[in-house]
1. Who wins on mean count of other Cβ atoms within 10 Å over residues 23-30 among 1, 2, i.e. which is largest?
2. If helix-only ellipticity at 222 nm (-39500 (n - 2.57) for each DSSP H run of 4 or more, over all residues; to 500) is calculated from each of 1, 2, which structure is the one that comes out at -12000?
3. Of the structures labelled 1, 2, one was used to calculate relative contact order in percent (Cα under 8 Å, 6 or more apart), giving 20. Name it.
4. Taking volume of the Cα convex hull per residue in Å³ as the criterion, which structure among 1, 2 has the greatest value?
5. Which of 1, 2 yields 0.97 for Rg/Rh (Cα atoms, Kirkwood Rh), for residues 15-198 alone, as computed?
6. Kindly point out which one of 1, 2 the value 2.8 was derived from, the read-out being distance in nm of label points 7 Å out along Cα→Cβ at positions 191 and 287.
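Any read-out appearing in this document is the output of simple, stated calculations on the displayed coordinates, not a laboratory observation. In this text, all values refer to a predicted model and were calculated from it rather than measured experimentally. Cβ atoms are built from the backbone, for glycine too; each structure is taken alone.
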Structure 1
Amino acid sequence: MREQFGVLALGQCGGNIGKEFDDLGYTVVYVNTSKEDLSTIKGTHKIHIPGADGVAKDRKKVLQLASEHIGDIVDKITTLLPQKYIICAFSASGGTGSGLSVPLMAYLTQIGRVCIPSIVLPNDEQESAKAAENSYNACVEIMGIKNLGATFLLDNMKYDKFAINSRFARELDSFITLKNTSMYGNIDKAERKQVLSCPGIAVIGRSSKAKSTAPEIVESLHNGIYAEIASKTAYYLAISTSNKSLDTNSISKEFSGIYDVFSGISESTSMAVVTGLQWPQKRILKFKNKFEETVKNMNGGNFIQDFAPLEPLKGLSFTREQVTPTNPRDLLMTLLNG
């Protein structure tokens with residue numbers, strides 16, 4: 001089923017994740033404002049934003065640079081990635097991916113694509129206030145996009161970032177290419193697509209033991225590479241294991257309000273995927289607090305004269321019903337002017 005999924009790798013971080021999917025056989029399109037970053041990638045499909053030499057974590061700048069060429073950029077992306085399902089990989093804290101992801105994903109969803117955001121969150125203790133500002137704004141804006149698919153938040157607080165990239169690609173690929181051929185139950189292609197099309201936060205748990213117990217699978221969901229699960233409310237649960245006696249109800253009870261459970265028997269892999277979780281608002285508010293506290297301490301708060309307080313965590317400052325999304329440039333200009 002790999003051929004039904006494409007990968008849109010935005011910025012340097014997205015490019016690093018894209019390379020992992022490239023190695024697994026996916027079609028990957030790399031988009032960047034930096035020619036230097038693109039030069040480190042051996043991939044076939046690379047798009048450089050004309051006139052850009054990088055944006056130094058400036059989310060507004062990437063929108064301004066892209067606005068003049070957005071038609072060509074989108075045409076190239078949709079031509080190179082004709083798949084319905086698009087894994088969109090980028091960092092929340094950078095400039096190119098953090099800024100460009102919002103209008104691109106909003107537009108792709110409006111032309112019938114299912115975008116699966118794969119967003120890297122920064123290490124709170126090591127990243128700058130600027131990275132925190134970008135992360136907060138990116139998350140708030142992404143929360144305002146309707147009809148997104150499952151959103152994976154890769155947490156650089158958990159492990160080495162390159163190890164996270166590799167592990168995420170392998171875990172998601174394992175689910176996409178899952179092979180269940182048992183009379184005891186299968187998670188078919190339609191069910192896997194349904195799970196990955198579900199809005200909200202998603203996590204994958206994977207155990208090295210083929211016959212894992214329910215507590216071991218639950219532990220793998222909580223101790224993986226993803227941001228901490230912020231709620232017990234979820235929508236879909238998919239479980240694949242070779243343990244025919246596994247009590248899936250005990251895993252479902254870990255989450256309240258599970259709408260449906262898909263289970264299958266595999267020969268070697270024990271994994272679970274949960275989608276439809278709530279966004280971790282406490283974690284996102286940490287980014288906001290770090291940025292505002294830093295600015296406050298800069299010369300008594302007067303260091304940045306044009307600093308505008310960040311919006312409360314309530315979504316975009318405009319509603320998408322107010323935008324006629326006939327083309328991606330409209331979305332860019334709305335973001336720039338809003």
Structure 2
Amino acid sequence: MKVVNVTFDQIQAKLAEFKLYGVPYKIIKAPLVISLKTKNFTYKLSLIKDKVKSTDPRIISKEFKKKTKYHYIEGQYGYKYKIMKDKSKTRILWDYKTACGYSYANKHYAKTWLNCWSYDVNSAFSYAMLKPMPDTSKKPKYEDFVGPNEIGFYKTGEATTKIGDWADVVFPLMDSPFKQYVLEYYQKKESAFDKDVRQMWKDYLNIPTGCVQRHNIFLRNAIIHYSNEYIKKYIDENTIYCNVDCIVSLVPRPDIPTGDSIGSFKNEHNNDSFKFIDTGMYQWNDECHYKGIPSNTIIDIEHTENWFVTCLNNRLYDYDEKLGEFVKCQNVEENQ
């Protein structure tokens with residue numbers, strides 16, 4: 001079943017179309033989303049967001065494959081295609097775990113307001129995609145040592161290019177098949193003046209890292225490995241927080257290369273107020289970031305108890321069962 005995220009106007013039009021032509025449908029209401037479901041499609045309307053992404057991951061995935069012609073290895077290395085219970089999603093399983101982006105938080109400073117500096121990598125995953133990649137079209141070595149111009153992978157998701165390291169499987173390295181694609185779309189992103197257009201090209205750079213996992217787990221894990229190793233180079237005793245593409249420091253870091261080129265850093269914050277609880281839970285001044293919680297529903301990361309009620313009270317849309325129509329909530333109408 002195909003799932004499509006839609007706007008208020010789009011779901012209204014679909015509902016009117018189904019009524020006109022007698023298409024059977026169901027309305028499924030959840031606290032933060034309403035679904036308009038038919039036999040083959042599910043249209044989802046977010047009740048707390050007034051926009052949907054204009055980019056479709058499937059279109060980007062096809063474009064990425066067409067331009068890079070990277071190697072598919074489906075059917076090998078424990079590859080399994082699993083359909084989830086609701087049949088609207090699928091999952092690819094491998095014998096090798098998916099690598100995770102590196103993150104770190106110095107618990108000594110947790111829940112403490114500090115004046116900090118931050119440095120964000122320009123397109124961290126895209127920069128990693130320029131590095132030499134495993135040539136999975138070649139026969140690998142199993143349970144062996146990594147040699148010159150080789151990369152080894154572990155079933156835990158980690159990778160290594162260090163000569164002499166033992167690994168579960170070892171592939172020869174090759175020039176990255178992603179170079180031309182990455183440089184083309186990075187240039188488009190940097191040249192875009194419109195915010196939405198810039199975000200679109202940013203999606204063309206970011207989404208492929210996830211897409212490639214479905215067809216070649218080793219390419220995905222190599223990208224994450226290079227990204228992790230790159231950020232780790234700049235962690236020092238003054239680093240109190242970091243993730244795969246950002247470092248937060250107690251002091252300025254003139255040693256970190258800044259600029260607009262891919263892989264360089266942008267100095268986003270200078271002596272600004274910063275607080276964190278753990279990785280994925282932090283705020284700069286009153287700008288909150290808390291994994292799993294919409295940022296506009298809390299004003300302090302230490303007080304998240306009412307975020308869900310805030311979401312419900314600030315819903316943009318609803319479905320009126322008596323009218324049989326989608327409606328805008330009163331607070332939306334008052335602002336128009």
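1. Numbers: 1: 19.6; 2: 11.4.
Ranking 1, 2 on mean count of other Cβ atoms within 10 Å over residues 23-30, first place is 1.
2. Working: 1: -12000; 2: -8000.
Checking each candidate, the match is 1.
3. Numbers: 1: 16; 2: 20.
It traces back to 2.
4. Values: 1: 130; 2: 177.
Comparing 1, 2 by volume of the Cα convex hull per residue in Å³, the maximum is at 2.
5. On the way: 1: 0.97; 2: 1.05.
Clearly, the read-out refers to 1.
6. Numbers: 1: 3.4; 2: 2.8.
Clearly, the read-out refers to 2.
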